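Trainee: These are the structures in question, set out in turn.
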Structure P
Amino acid sequence: MFRTLNAGQIITTLEALQRRISERFPAASLAKVCAELILIAGESRARTARLARPDYGLRIAIWLVIAGGLVLLALAGGSLEVKREGTNLYGLLQGIESGFNIIVLAGAAVFFLATLETRLKRRVAMDGLHELRSIVHVIDMHQLTKDPTTLTAGARATESSPPRTMSAYDLGRYLDYCSEMLSLIAKVAALYAQSSKDPVVVEAASDIGQITTNLSNKIWQKITLVQRLPDAP
């Protein structure tokens, strides 16, 4: 039970995080972002469950199509009439070329059908990973204006500066919530890699993990600065 990620536990952790954000920052929109992330995680749980299950209906249909194509090729080959009289080298080479083209086209058709399930599942996984990548940047926008240097002595706001109403402690908690959300997004992305052996899906999930790690490191640099400041309004 400790060798794979549990989608239900990830969603439970997100729900607890959403309650914590709402209780501490009831007027902040970060709680709404977390609520949206909970919905995406629920959809991802359903998607990854489908990705992990073999699509036997599609596989049977594919094998029936392949078998039907082979039967048609066999019937077409059996109806050919080979005439040795009057056959020259040009005609022989032309027949070989036509047969080679048929084999290539048949092989391409078989490859297309054999990889159809993988490509359909890849599209579903990439759609889910794209949603996760988008919400990562939404979270980054929320922490973008949370600048610890505005709490230092001598800091002076301008007319265009955003309102600064958080204490050093509250600012640290807000940034920590953003970091937790990014970490949980990486875990949701890992569900796709866990349920699929497609290297394209695994690489895309790893990319999201790398993005969230880099942004989280940036946030923790801010948290480190906040921890060195006095708790001033």
Structure Q
Amino acid sequence: MKFYRFQNSRRRLRIGKIMCLARTYQEHAQEMHASVSEDPVLFLKPDTAVIFSHDTILIPRMSQCLHHEVELGIVIGKKGKHISEENAMEYMLGYLVGLDITARDLQSIVKKNGWPWGIPKGFDTFAPLSDVVLKEKVPNPQNLELELKVNGVVKQKATPGQMIYSLEHIIAFLSDVMTLEPGDLILTGTPAGVGEINEGDLLEARFGTVCSLTVDVKKES
């Protein structure tokens, strides 16, 4: 059982379902040689994948190639099913910046065979998360920069406004698939620029000046 960390608050909220979206930025879909569908591709991560700022991503023994994917996270604040786009933001509690770490070599194998993505996406430490910032403190999220630096070099940069799907559409779509509950997390997909990370790397992610995340990388012992 894991709990979110809130910026400037001791509030406690258990982390629920971690819903991850793929192919939500056109340029990233192109760099992965993937098509874009009417609705985003969905997969899940376990809460055991969660770590926080200043923790360490572990390269698992099963993989020789990890990739970084920086993403905006939406934390759900109240229960909802079949939510309309017009009312979607009422169900959001706040934002965070996260990383969807992927064992790309293993993902290539499962893609080739048409298997689910659970293994390449689900290892321990594969979901680093920043503190949560309440939505009331983020008036213009569409225009804030989502950025990732690796060893001080910018690797990914975009704004949520560049996504193929609006945040309202994402919440409404997912609520048609499964009931959204307080503490559920939506990782909204990554922009172009994904790449390999190695032992000793330092990753710094931010969402504007609102929230940030710093993690390093080492091999699993």
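None of the figures in this text is laboratory data; all of them are computed from the coordinates on show. Treat the numbers as computed from the prediction; the structure is a model and nothing was measured. Cβ atoms are built from the backbone, for glycine too; each structure is taken alone.
Trainee: For the read-out distance in nm of label points 7 Å out along Cα→Cβ at positions 46 and 110, a value of 1.2 was computed from one structure; give its label from P, Q.
Mentor: Going through each structure in turn, the value belongs to Q.
Trainee: A value of 4.0 was derived for distance in nm of label points 7 Å out along Cα→Cβ at positions 126 and 150; which structure in P, Q was it taken from?
Mentor: Answer by label: P.
Trainee: Which of the displayed structures (P, Q) returns the greatest value of distance in nm of label points 7 Å out along Cα→Cβ at positions 14 and 182 on calculation?
Mentor: P
Trainee: If helix-only ellipticity at 222 nm (-39500 (n - 2.57) for each DSSP H run of 4 or more, over all residues; to 500) is calculated from each of P, Q, which structure is the one that comes out at -27000?
Mentor: For helix-only ellipticity at 222 nm (-39500 (n - 2.57) for each DSSP H run of 4 or more, over all residues; to 500), the value -27000 is produced by structure P.
Trainee: Another one. Matching task: 33 is the computed value of relative contact order in percent (Cα under 8 Å, 6 or more apart). Pick the structure from P, Q.
Mentor: Considering all the candidates, the number was obtained from Q.
Trainee: Something else now. Tell me which of P, Q gives 0.50 when you compute FRET efficiency 1/(1 + (r/R0)^6) of positions 22 and 118 (r between Cβ atoms, R0 = 41 Å, to 0.05).
Mentor: P
Trainee: In addition: Here distance in nm of label points 7 Å out along Cα→Cβ at positions 70 and 174 has been calculated and equals 6.6, so which of P, Q was it run on?
Mentor: P
Trainee: If volume of the Cα convex hull per residue in Å³, for residues 54-101 alone computes to 137, which of P, Q did it come from?
Mentor: Q
Trainee: Out of P, Q, choose the structure whose coordinates give volume of the Cα convex hull per residue in Å³ equal to 116 when calculated.
Mentor: Label of the originating structure: Q.
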